[in-house]
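Just below sit the structures, each encoded as structure tokens.
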Structure P
Amino acid sequence: MASDFDMEAILLNLPNGYEICKKVINKIDNNMNVEIQTNGELNLIKVLSKLKDIKIVFDIGANVGNYSREVLKYIKNLEKIYLFDPVPENITICKKNIINNAVVFTQAAVSNIDGTTKFFQVNILNSGHSSIYDMNTIGYLTNSQEIICDAITIDTFCKNNLIEKIDFLKLDIEGHELNALFGMQSILENKKIRFIQFEFGHASRASRTLFLDFINFFKKYDFDIYVIKPEAFEKVIYTPFFENKYDVANFLACHSSEFALINNLSYED
């Protein structure tokens, strides 16, 4: 029987062996899986729906609303879901696709400042690569145009709209996730956000953000971080090698007491 080392050598010597190994590793790590139906994101929504007290949800980086539609489908006790996206066309499509009294649309970039900001809008309908950062600077050959859009912090938004707590907040804003978190420090300090899902990957290079920055940020609020996988949540044990592990993946941040509520819940419908 071949040893692990021998098996690796056999695989690497196959035609396209390197690509085969890479696909296997990516599948194990849940790396580069952006499909909500299979990457664990939908399963997280299903698990949260079983808590029965998830009432206020923020979808930051809503794009055309596909994620929010799944939230509305599964979380039956929802009172409000707030959708944020700076791209006018995306908000228009969201309003057409989602007709529900629980939904509030905001055309703005969530950030660490209030006011306006530059934004690089990719000239492809529904593109997920539009960002506050120019992705061409890190090698993405995107056909984008620079626009000026409104920017808002979550602390300001909650204050202006008399929102006292957020049960679940999802962040997918192409490298600007950490800055968006800096804009919600007041509500975090007051322990008014329970669960945060955020994306980390190549886009974070454009903002020069390390995963260690997320570790240090959430440590201030006694939050742990977990990799969202198709059938489980895996606690992040950080080493410097972690920085190069993921091309793109989603993570869950929450207090250990909150994680205990969902860890043993079934993913089944």
Structure Q
Amino acid sequence: MLSGLLLTASFWVNIEDKQALICNINRLSECIQQLPTSVQQTVSSQNIAHNMAFRDAMVISFKDKTLSGVIFLNPKATASEVYSFIEGSKVQLKLKQPLQLSLWHEQGHLQNNQIIAPLLKRPLTKSEHESFADLYTVWESVNKTKSLELAWQQYHRRNLNVINQESDYSHWSVPLLYYVLEHYNAEDILAFPSYTEFASDLLIHYSPLSQDERREFRSLIKHLFHSHSTFNQRRYLSWRREKFSAYLAPTLDALLDKKQARTLLKSLALPLANNLNHP
């Protein structure tokens, strides 16, 4: 469906009681003309093209009574796979519907402003914005496919991306996705009549990582995968290793055989715990 819509310069989607314009970056000027004149002045075709660079999607939100924002899609920049090398082993993930997931993620940013921030009763941090945008991605993917397959794909992709680049830590939504996949199956999610009710139920029990937790997980990931030293200090941030092992193991189990996955965890000095199992 999305590929057909992208043959046009633009189309509209609903964001709660507002709308967002979806723009094909390859027909940017034509798309921007669909925006109100007052908003067009804040959206420069040249700046958008420059800021997107090699990104496949980007969102700009507006403080407007009827217009939530505009989402830019770049189909040519959409990856069909992602892979990492861990201790010399290649871990590869083939991507299904990657541009659709990117669109849902950007829609999630707009949903954050109208739903998640009011539920938390405070502004979201940058990392929370990314994580809850992925929560909306899960919601949409389950409602469209009636399964958790694309939710798991997003989980694995976030793990591989942060292994590849430390800068992707801001998008590392795995702690939130882990909780969702541990506590909800597809039927549970489908039972909620709206995203607001799903998010409200989740936030009764789930608390976003604290600043200390995020800082320590980032330091551990940097130490394991981005340090210039090849020496892994096995006791470094030992109190975070068991949980990080639980976060990483489902990805390794899904993309490698069990024996190879366990060998990699041991080589990283990550404890073998009872982990969330990928179906």
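A few notes on this one:
- Parent structure of the calculated result 0.85, given that FRET efficiency 1/(1 + (r/R0)^6) of positions 212 and 260 (r between Cβ atoms, R0 = 35 Å, to 0.05) is the read-out and P, Q the choices: P
- For distance in nm of label points 7 Å out along Cα→Cβ at positions 52 and 252 computed as 3.8, the structure of P, Q it came from: Q
- Origin of the value -9000, where helix-only ellipticity at 222 nm (-39500 (n - 2.57) for each DSSP H run of 4 or more, over all residues; to 500) was derived from one of P, Q: P
- When relative contact order in percent (Cα under 8 Å, 6 or more apart) is computed for each of P, Q, the one that comes out at 19 is P.
- Structure with the greatest value (metric mean count of other Cβ atoms within 10 Å over residues 116-123, set P, Q): P
- Among P, Q, structure where distance in nm of label points 7 Å out along Cα→Cβ at positions 60 and 108 as derived comes to 2.4: Q
- At a computed 31 (percent of Cα pairs over 23 Å apart, for residues 92-187 alone), which of P, Q: P
Every number in this text was worked out from the coordinates using simple rules, so none of it is lab data. Model, not experiment: these values are computed from the prediction. Cβ atoms are built from the backbone, for glycine too; each structure is taken alone.
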